[in-house]
Structure 1
């Protein structure tokens, strides 16, 4: 982990890494594409409850990767569009859509900051962003303005994310080890990916940013959206700390121990 060299093109570096992840992820047990094609759902129960009925609604998934979440919304009746900056990811998403017979699904290769131009003049009833997306973006205000522009009047944005508080804790999940307000980019040079830590990759470098809850909420309201809720959750979806216990797809602190927020979700609407 180092500081970002001034000459580094963070977008090109991250895109090269995500392009290389695509075939690894498609083949991984983590994503289990075969099970998804056979009918397995990729969405989490709290997302389904908080988003609600999507039948007949237009839904845009920003930073959709290989499209499993996107296509899960399509299976629930949404008219979906997925956008991602990785061409191989978009190609994989289109292939999976064809395999499950969702020919109406649209996937677009574009940077999230260019989404308004790439999708013009369309707006959407629901703009959805899934877990692990915001850390790849340096400018949260520009992201919020982009997302708000894409929400149709009367529609809403839904965001589910890993809680930034969890990122400041040490390996024990108890000790505060890092600065919550650290806003400089961080460069990682690591092998593999979260689906396979031993995968051989040539594009190993990534650049990430931490965005506090206050920054995200303030950016969304400044972009003209009205906050409906901010929910903080005491579970996550991977073994972030050794102390966490697994319960189905959720990981949480043992009963009787102090808890901290590990995920959060936001729903913010645009006035009609």
Structure 2
């Protein structure tokens, strides 16, 4: 099992998918309980939702499930949101605070998973960032995510449809942040927020260094925007997906346009 699936492209935009993988090695799967085996917290169908929207974009997708180890968490285990409910590097509970394991992973288990999954995924992403930046003088990592619109353990009420994260403007140029927020804000029938409950995970915060020519922005989509239901079997709704893809295509096209413009300034 390769920890990362990479499709190199020629655009300055890189699409990262840390949470769409559903592969769980047998020796790890045997320790999940019945709830954990459902893999409920997958970013269901997200790589399919973005497929072909920006044909020249590079994609880097984790093939392993986030219950194996979360590719969008700090490898040190430090919380992204101190003082708020969240899940860890190897989550012990799901987004409903339900236990996932019959036998919880040990510190040794976590160290092995860091070496076998987390580090190789980020090594692949880092390599693509370097390659793309060498081509254009700039690289923009667009980190693709989704989550159920209602998760009381993580947040109150209903999540907006588009949740844009730039760690309060630190991880990308203002032009990129403003353009994405404007497109989402004008999208008919959708709601949006900038740096709300989700300000960007470890990927966005770690790689987003605009002063070095590497920009990062996270998009957390409420799953109600593209799933038939936010319950098993988490089926994609083709009609919802078609409508949403038009907005996502506009976002990616505009990010690419700005990236070429910014790259030309260097």
Structure 3
């Protein structure tokens, strides 16, 4: 199950990088005694993400079938928005995130000494990890609905575990990664995952009785590559493949990629020189 593994690896690595930057800067500036506050924020963020995920799953289980389909469509649409925002936010912020965090740490020590500094550091790590955690809740729910069984959750856990190991390796100085290339390649892959989720959301809206246009079958590969086959299952989990999609699903999938891929692959703007 490559999709949940890679997405959680990317989400976990984004959160880990923020925590690593904060911890490394504290250690480098002789403030290592404050690192414990970071872990308090991380634990609060993880607890919030688990609580929200469990709550949404509980609500989903209590809905009648038609409402469940509508709920799944809503979760998938939110997941698509989250994935797109995540990809483009990291593309824009990757080059300045270290400087922004370090300025925030210095400001916390300058303007909120003592107890205020602890809460400022807790808040910095909490919001960084909670953002990634809450994002993960929505697209994991969407992927789990399309890929039932234990494989997808186990793959997501594996992605988190790998990101923790990589984060520790980067913090200890024993590991170097080409993060720019990693986020570019993974971002490209995630856009295809988001396109599959979007077409699946349209299918769920139709099953919920909320969308009935463009339901003419685009093609039928059920005798060549059915959803239940091994390859069909893999493609469905990765890219939302369906052996008999409708014209609306194919058109929405293509339109989404036609807009997002050129925007993502365009050259990044040059950084402006900083004023003295």
Legend entry - If volume of the Cα convex hull per residue in Å³ is computed and equals 131, the structure in 1, 2, 3: 1
Legend entry - FRET efficiency 1/(1 + (r/R0)^6) of positions 78 and 102 (r between Cβ atoms, R0 = 30 Å, to 0.05) - structure with the largest value, from 1, 2, 3: 1
Legend entry - With relative contact order in percent (Cα under 8 Å, 6 or more apart) derived as 22, matching label from 1, 2, 3: 2
Legend entry - Entry that produces 25, 18, 14 once semi-axes √(5λ) of the Cα gyration tensor in Å, for residues 118-197 alone is calculated, selected from 1, 2, 3: 3
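Just so you know, all these numbers are worked out from the coordinates, no wet-lab data involved. On a predicted model such as this, the values are computed, not experimentally measured, just so you know. Cβ atoms are built from the backbone, for glycine too; each structure is taken alone.
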